[in-house]
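> The next part holds the structures, each set out as structure tokens.
FYI, it's all coordinate maths here, none of it is from the lab. Being a predicted model, the structure only gives us computed values, none of them experimental. Cβ atoms are built from the backbone, for glycine too; each structure is taken alone.
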Structure P
Amino acid sequence: MLRLLFRFGGEKILISINATEVYFSNTAYGAQQSPIEGLSFSKEGVEKEFPDLIGDDKWKEKAIGRFRAKLNKLKTARKKADYIVKDLAKFGYVLEQEQQEGFRPRRIS
């Protein structure tokens, strides 16, 4: 398992990645973890990332499907983490810590 801690504005977002699943939690929701379906999405952000979903009634389901498909192509937790870090950096998320299971957290400068 690999854990990533991000800062986004005044919130902290924790992402837990194992070989098959990715879970998200943040300070706004307390200690609860949720799969990607439990996250709130900005329609404007999704349409910016996927212009073909503009005006589509099922934009959220299709965006989640595309994200899951991309993650399923990546075989290791490390590759998934690298993709998530790169993708979230575009939206202003700052990686603060990374922790591999069995090791101490590593602070990212």
Structure Q
Amino acid sequence: MKVRQCQWCGCEFQTKHPAKLYCSPECRNTLGNFMGVVGKRIAADAMAWRRAQGSVKDGGADALKRMVRLLDEANAEFRDVRPKGAPTINEYVQAVERPNGIRRGMDR
């Protein structure tokens, strides 16, 4: 068994499965819900920015400004709502990107 740190709460847990990132289904769902809310907040601006290809004339620059502001808010919330010592967003991304059999949207 391998000891891991839960990617939501930071608690250590043991697992045999190489893709397990959470100590409980509750932590997995809580992180998924958090990311879903963030995604809903930024999706329209991300799509508008991409559609305008960054053009000031087509609103791309304004969409990027709004998206960056929303992402800054999400980063602060991610840091503040979780227990002290929980993994950072960078540590979460590294854990998900490890070649360990995790299936993500990019794998489609």
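> Can you tell which of P, Q yields 27 when relative contact order in percent (Cα under 8 Å, 6 or more apart) is derived from it?
Here the read-out was taken from Q.
> Taking Rg/Rh (Cα atoms, Kirkwood Rh) for each of P, Q, which is largest?
Sorting by Rg/Rh (Cα atoms, Kirkwood Rh) in descending order puts Q first.
> Which one of P, Q has helix-only ellipticity at 222 nm (-39500 (n - 2.57) for each DSSP H run of 4 or more, over all residues; to 500), as calculated from the coordinates, equal to -19000?
So the calculation was done on Q.
> Using distance in nm of label points 7 Å out along Cα→Cβ at positions 24 and 80 as the calculated read-out, with 2.5 as its value, let me know the right label among P, Q.
Q
> 3.5 is what came out when distance in nm of label points 7 Å out along Cα→Cβ at positions 40 and 56 was calculated for one structure; which of P, Q is it?
The value was obtained from structure Q.
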